[in-house]
Structure 1
Amino acid sequence: MIRWTLPGGTRRAALATALVAATLAVPVTAQLRDQADLDAIYRIKQEGVSNSKVMETLSYLTDINGPRLTNSPMMHQAAAWAQKQLTAWGLANVHTEKWGPFGRGWVNEHTSIRMDAPQPFVLLGYPKAWTPGTEGEVSGDAVAVTIETDEDFAKYKGTLKGKFVLQSPTREVASFFESPTRRYTETGLEELSHDQIGSARGRFPGGFGAGMEFRKKRMAFYKEEGILAVVEMSAGARGDNGAVIAQGPMPGDGDRTVEGQVPVPQVVLAGEHYGRLLRVLEKKVPVKLTMNVRSRFVDTSLDVYNVIAEIPGTDKADEVVMIGAHFDSWHTGTGATDNAVSSAVMMEAMRILQTSGLKPRRTIRMALWTGEEQGLLGSRAYVKEHFADPTDMKLKPEHGKLSVYLNMDNGGGAFRGVYLQGNEAAAPVFEAWMKPFHNFGMETLSIRNTGGTDHQAFDAVGLPGFQFIQDPLEYSSRTHHTNLDVYERAIPQDLMQNAIVIASFAYQAANRDALFPRKPLPKPRPATPPPGAPAQRPATATTTSQP
């Protein structure tokens, strides 16, 4: 039975209310279309199960073309491969759409870190993206430094030249007594189906500006003192047990522009290895390190692009159903569960539909977004170019032609339902589409919003944009943004199922008589760039043919 709850009543009452509302709002012919086309689903399942290419696609995106840091050489290589593969599958209008500016490209080509004293020991660590290298092998003492206020600078003046600065405070390292991999239980899905009033919080609470200015001052001090590198401890419980989280510089440390470049190398160590260094130093025993980080910046273009491909529609070809996932990743792993699994699923869904010979009425368009990790930049630029700018909400003609956008970006776990983003009228539609997939465990509708991924760009301008509820597996506990985000963490059956669901939902949306139900248009809202984003002109999108 479908699980979903709206505020102010039981699930059964809410279901009845939504069904009545949908009946009044949607023509009878459209209601009749909200039944899954079982013949089409049979053909989709047959192709998706017996001839799946999803794991092969994932391997190419990770093993051959990963990681895919935005505007890095590997991102460009992966995009070129994806376009070639999509074209080979017979998809139409395969192209890139440029947007920008994003900023400089960056790639790490070599990293080695070791402790030389009190005894030799190889350390596990990675440089942060968009930070400089060490300009060859360098050696020196490690020192623990605490600079949190303006008064602290004087303590270290003239003492740091030629040293490695251990900047992070110590913390307790987490231990796994149970497997970090989990799937939703019946109880968990039941809880997820209930609304949470007033639970949303801003991602960046107040006080960021002052912190950014202090970090900028501290980095300038390190540069003036002549340190060799800043060394930090991998953050949080997810950054333990062999996992290392090394993303980009913190706001205030620097950015992706030439003018704002981080002034000194920044390296993140595994929590267990960093803790060892601190404990040795606490015993007044000297620690000597040797480090060689070779990274380079790529200034060929400050603009980047999204990858687009289509299956043309028939009698409603000017209307569009979109599916998508972000293509970019961080740089320590190969970007498998974040987010090559989703890119592979979207490509596979398009391949299934193309191979099955099904003829959608509306055009089905796939987008592989870049710049998601830096603030949904690629999808936001696309939405602004094609549909509307959320700062003024002046709608463009294409706004009235998009039916729905379906997104995947919560790891590689199997779909268990859909977040409705507050769109009550969408519930009966998804209920009908999910019914054939109850045997996949897909039965839950949550009225809640979910954030942090590209469907938000569509939702921000009043377009139906949805993210699927997925089994967590070890995404949040282990692989998300870590060096363990690799091919082996994907489960083939889950990805095959997800590709089948996406293909089915896209086809049902394309053949529905009416466009997908929409919420009222939101009010215009001022632009709020992510903290630490380089000060540049707003990102815009233009159509190009190749990267």
Structure 2
Amino acid sequence: MLNRLIISNFALIDNLDLKFENGFVAITGETGAGKSILLKALNLLLGGRADHSALKGNEQKCIIEAEFNIKELDLKADFENWNIDYDDLSIVRREINPQGKSRLFINDTPTNVATLKSLGDKIINIHTQHETIDLLDKQYQLINLDIFANHLDLVQAYQKEYTTLQNHQHALKELMQQEAENRKEEDYTLFLFEEFEKINLEKIDIPQLLKEHEKLENWEHIQNQLGTVMDLMQAELSSPIFETKKGIEALSKIENLSTSYAALKSRLLSVEIELKDIEACVEDELNADEIDQEKAQAIKEKIEIINGLMYKHNVNTGESLLEIKQSLEDKIQNFSSVSTDIEKLEAVIKSITIALKKTATKIHDGRIKSIPKFEIAVQAILKDLGMENAAIKIDINTVTELHKNGFDDIEMLVKTNLGGQFLPISKSASGGELSRIMLAILKLTAKIKKLPTLIFDEIDTGVSGEIASKMAALFTNMGLNTQIISITHLPQIASKAKAHYHVFKSTEDNRTTTKVVALNKEERIHEIAKMMSGETITDKAIENAKILLN
């Protein structure tokens, strides 16, 4: 409910601070006094378009603030989604500076227009005689039928799960598109991967392989150079070994004369041993078997494959080739995982669909059972509201495929005269009749579900006498379950309100302002009498006002 409304520097309002009662509240005032300003302020507060012209003056900013008791509206999840601290008594504030820029807050947390609108839709509904668009919306009609059927929680649970189903279906569509794209490149990816598999790249030491290949390529040249070395080592009178022996013999003759000569001899002996070992190794190399042509060819083929892979993938190291191979392997595994994911997701979708169909069937049965009762109940209220010959009829269209409303779509039809035919509401009801049909439906749903604050702006236009009294009784009855604020010109309605506010214009210092005051009992008698008799208030009007109030 709306607990408090504070307005500063807006339109004709300087400063206003109103505290509202729960239940049925009436707002009255002469035409042009500024009653519509309150609605405009609320609309602006709850996400309406900010207009620089709304400011009363250009020096001060406009501030509109309201406190709402939202304890019974089940909005904690919404506040969590908006990332705003929840409070049973929530405060909404909007500020517009002289340049027309606005700041918006919910519980002192900065927010945006979209969030304000979303919150506004949940905490206040405004109905006017000329704005009953909601009633023409088939979705709105269906929601009210579901409230009357007392299974709105089931419907909301279904819709939440249906949204999950749609998300899964969207994900499945993306996976299937990915699978289709995978099929286009899977064969080529497998071909590239198999090229790597043929040479078992992980077990190849590429630098060593290149050395072996170079040795095989230069085999004849190597043999020639080794032969030259062997010839030098085995020269009869000038070989290194022969010359070294001569040096050893010479040092043997003087080694006793100095330790340094003995050391030199020892070193030459080491050189002789090393030279003989070199000779033996060179001889072994020369006597080795001829080159293994098959091995040489295999090495050559491996080198050609590796060089080809490096060229194809634009890299120049074995490590880079291994990374590319791993990437290809990952991609192939992903091809397989996508198919697995599709199978799993299809199974989930099938399971959810089966459960949703059961729930949708249950919802459908509840709607079918409730429609006749709903039609009779609305017709009875319309009769009380002066539409004695009116009747409504709900056509339900059931399909086989699930959608957001289960299996059903409905259309509310109405006839307003005896002998008339049922037609869609938009084609058969006047503005005043639409207002009363809306009021009848709201009365039914208010008994079952806690509704947000309902504001009725002169929907009683064209109503008088006994019908006005019945409308007042209806507001009073609805006020037992929710807050009803009625802007009215009818004394019968104003007199039945739990609280009564009066809107009027005041002129001071050549300035006109709009003021709103809460009336006490005596003031209410005077205001209601004035509503009945005009500016000249008669004793009879005072007496009738007292009767209405009692």
Structure 3
Amino acid sequence: MDLANKNNRLIISSDLPENPIATKMTLKQDKTCGGRLRWNLIINIVMIAMAGFPFYLPLVATLGVNFFYASLWILFMFLAANTQQKIKLTMKKISNHSEQPPNPTPIQFILLTFIYKEPLELLLKTLQNIQQQRIAKEIIMVVCMEEKTPDKDTKINTVFEQFKDCFDQLIITIHPYGTPGEIPGKCSNNNYAIRSVLAHLKKNNPNLDPNKYFVTNFDVDTIFHKNFLDIQMMNILKEKDRNNFVWQPVLYYNWGLDKLSFFTRITGLARNMLMMGALIPLNINIMSVYTASLQLQIEGDFCHPTYQMDDIICYIRWLTLSKRSLKIKPIYCPTISGPTSGSNMWQEFIEWIRQNKRWSVGSAEVFHYFVIKASRIKFCQAFTWACNYLNYYASFICVQSLLLITTTFRLFFMESDPKLKLYFCIPLIIVYICLFLMIVMNKIAVKYLLKDIVVENIPIWKDFIHWILSLIVMIGYGLTVFYGFWEIFFCGKGVCTHEPSKKKILDNIVQRRDETAIQIHQQSKNT
């Protein structure tokens, strides 16, 4: 392992055939029908069975299922609104100085971000954003690169040149290509990086206490609020056994959404609402930006290097290997995450399909991993999580769209009772009302919670059009997820590869956003 530590530069890499940070894992080849007969096939069976309800169940039962989905929309909207209200109260306490973190800080944060083909400008803006944190000088900032990162040396030199004195430590890890027992992607990069940083910390401090370090993992297309680490610290310090929790900030995808297409915007708003109303409250999974103690990462054997969805697989891996009653705790601080993007609407649509399909493939392979590891935890805990996971990813996200199509076909081509058709309109209207409230709730967040980091101008007529098209977007999203679940069945485990989303357009959008913010500030100053 190469360690270069000169002039406050620390680069951790490995060009040796046998990597000393390797996990000694072997990439198991699933020979059973090429990896097709896996536990995620249960999801496919459930989806097909439920989508066909209108053709073999009484229509009254089908109507009940539609009302069930409508009630889920109401529940998720209520929980999301409650979460957003708590964000508002938390931000108010911070601004009024009624609640402040301790000084000096009893814990230390390790921040990990990842870069492969993303543009250098985007990475620099991300690090500039982190530099605004009050405790920036106290954090260990880690930039995780791949051995085949384009313009790697230029990126390394630029990062050290601009940020060498901004953090307690600035570390760049270079994940070696072709390590046995790994697949290329964020999981293997994450696994290598945190193991390397731990080895570095232990070398400098043999009596290192992992309980005092907390690792925040985030994508390079992330914008934190200036008080994020302070709020996160106060949340962590409130817990007695901090190794039983994973902290998840509420993600908003309002990164230039006023410049992007209607399907990207509606998907971003839905992901935000469902994170606040479903993923966090029901303890289903973490997403994109999350924090856990270094001790928990050690107990959970870090990140599995043969999977592609690092957030979900980390949570399940830590849950099963640590044998803790692991809970997801929200960080009531708005955090911006980049949506899917493209240079034009067609490219944006292609990227939207590709990423939606990737998420569904990742969800399927993680479910298989959970089933084979579930015996390590309590039955009630495993059963509850599996039901919530299936109900969300297979039923709510996917079957709801399929059922709407099959129900419509049954009513308009096989039934003639107009009163019956009218009854089926009720749950549909409820969903449309929830989609309207979703847009309104996000508009409120942009105006009051994201005003320091987002400049967004969307006219009312555009909101109205997006609302009318929102149901079509959700149906399209469900169909894409359905396709992804079947792709892994027909193609096997080989389809589970990490295809990084394109970030170049986000750099252009954030530049325009920064320029707009500067103009507003200058106008306000002149006034």
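Computed from the coordinates by the stated procedures, all read-outs in this text should not be read as laboratory data. A quick note: this is a predicted structure, and the numbers were derived from the prediction, not measured.
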**Request:** Can you spot which of 1, 2, 3 the value 100, 34, 17 was calculated from, given it is semi-axes √(5λ) of the Cα gyration tensor in Å?
**Result:** 2
**Asked** Where does the value 154 come from, among 1, 2, 3, when volume of the Cα convex hull per residue in Å³, for residues 128-311 alone is the thing being computed?
**Response** 3
**Request:** Supply the structure label, taken from 1, 2, 3, corresponding to Rg/Rh (Cα atoms, Kirkwood Rh), for residues 232-431 alone with the calculated value 1.03.
**Result:** 3
